[in-house]
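As structure tokens, here come the structures.
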Structure I
Amino acid sequence: MKRLIAWDTSSKVGALVALEWDEPGALKNPSGLPYRLVSEWTLNVDAAQHSERLLWGIHQMLEACNWKLADVDFFGVGVGPGSFTGLRIGITTARTLAQTLGKPLVGVSSLAALARPVGLHFADRKERVIVIASSDAAKGELFALVGAARSLKECVALSDGDFPGLWKRGVEEEVLTPAEIVKLVKKKLAEGASREKALFVRIGEGKTRYSDVWKTLPKSKETEVPIPFIDHVQGRFLGQLCFEAIQAGLARSALEVHPRYLRVADAEKKLKSGELKPSPMESPFKKKTDH
């Protein structure tokens, strides 16, 4: 029996999940899935409070599963894009626990986890449904995943340096202004329009921001999602992506998993531009000796 615990702290709503599955060749899970959902938690907090609630949530979930931390075979984490603070907390916790226990860690796209249930719901529709999954990136921008629903079933994690990914071509994950997202969606709606009807759907916290810009998309082509709690990452779908990543051989040693910020922090920008001086090698308070 293999066991996984995973979490995502890319936004104000944290998701935690525990899965287990049998070794290959064992009896199939009665649910029809290749794994069993053991526990699922949601932590609705401000991103800055993940530091206070995440370890508590992991402990409570392990207690609910009747597992010890040493029983876990794989750790999983949403690597973003999303809140700088939230990602640092979630990924640092995952790296620390996996490294300490000598267990592999798998990182998956937070936006792909957000979009997965919508992708599954619309994948078999006759119409081509373009999914816009977005979260607030501040500064007039959004972290956005844009792609056809039928392609999202194959989106788990983008390649990272020398490490392979599991991603469908034609699905974009970028930090964009709302106007840039609208332009991209209009382009995708127009592609193949003569062959099949195209619709779009918006999910995530970004859909409630920049309403004036969203109104420039054709309202007649927008469809609703009859799925509850669709605007935040749900643990079961995060777990599904982590399971698929493990089966695809994407698990790594803990220190090889990094956050996907999509843009550099303000401090790094200022450092590169010369607005922020690097810290001195020596303390300015250190007394110099005379020669």
Structure II
Amino acid sequence: MDKISVIGAGTMGSGIAHVFAQHGFHVHLIDTQSNQLKKSLESISKNLERQVQKGSLSAEEKINSYNRISLFDSIKPGVHESDLIIEAATENEEIKIQIFRELDKYAMSTAILATNTSSISITKIAAETKRPSQVIGMHFMNPVPIMKLVEVINGYATNASVTNKIVELSILLGKTPCVVNDYPGFISNRILMPMINEAILSFQEGVASVETIDSIMKLGMAHPMGPLQLADFIGLDVCLAILTVLKNGFGNPKYSPATLLVNMVAAGKLGIKSKEGFYDYRDGGKELVVSARLRKV
């Protein structure tokens, strides 16, 4: 593989493009919003410079990595020569399916189509293409340049050779691939989201404050970040979407999202992306912990 296309220039797409470019791949970063493409490239440049300052990347490597990224505002010209295409659009099933229909139409017949979805069925997405054996999940963790895990998800029809190629590619990127099968939430979010939801329910029911819940999980369970802080980091809208997929996929009420989570998303309190969630990020521009405010349902 030499040319990689990434669909979506948000946080995840930018991180994925960064990592591939840093490891010598020519990357086509695609987004219909030109402003988002510009913002993404600026973010990648800043993150590469941060690596230079830390000594993990040379100035020459930074320039070379940056120059390997090309921007496209439509799918057709951005994917037609790529060996691997990774969709990293918003966590919305209809949007992803529409993108895969276009990818199937314009990508080379030999290209592997991957999705960075955190919960949506690989099998369902693959069924919308004429190449379901070449569709796979490649779930990176945020922030992509730092986190080592790539959750590799086999759809019902994914060919073993495709899985092997993605595993080998992940290792080449300095990541640790873990292969799982296609069930709602896979492994990462099937386990993580109920924990986050339980933390929200505990706060909702007045069992403890935000800081106390997060401190207990950090100090007692050695989590680097408390579940409510992590929910803010992921995005409360994304947490709600994943819990909805789990509830609908398994038909089990234990995955029902907390009422407080539903209300916060409805109110536009999405975490870091809206500068307010379980923590307040409006003053000082700090990325993480500031101060929590008690909220009632």
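Between structures I, II, the calculation of distance in nm of label points 7 Å out along Cα→Cβ at positions 43 and 147 yields its largest number for I. State the single structure among I, II that was used to calculate distance in nm of label points 7 Å out along Cα→Cβ at positions 51 and 251, giving 3.1. Value 3.1 for distance in nm of label points 7 Å out along Cα→Cβ at positions 51 and 251 corresponds to I out of I, II. When helix-only ellipticity at 222 nm (-39500 (n - 2.57) for each DSSP H run of 4 or more, over all residues; to 500) is computed for each of I, II, which one produces -14500? The value was obtained from structure II. Computing distance in nm of label points 7 Å out along Cα→Cβ at positions 91 and 115 across structures I, II gives 1.3 for structure II. When relative contact order in percent (Cα under 8 Å, 6 or more apart) is worked out for each of I, II, structure I gives the greatest result.
From I, II, which structure was semi-axes √(5λ) of the Cα gyration tensor in Å = 32, 24, 17 calculated on?
The read-out was computed on structure II.
In this comparison of I, II, the computed figure 0.20 for FRET efficiency 1/(1 + (r/R0)^6) of positions 131 and 235 (r between Cβ atoms, R0 = 25 Å, to 0.05) is attributed to II.
We did not get these values from a lab; they are worked out from the coordinates using the rules stated. This structure is a prediction, so every number in the text was calculated from the model and none was measured. Cβ atoms are built from the backbone, for glycine too; each structure is taken alone.
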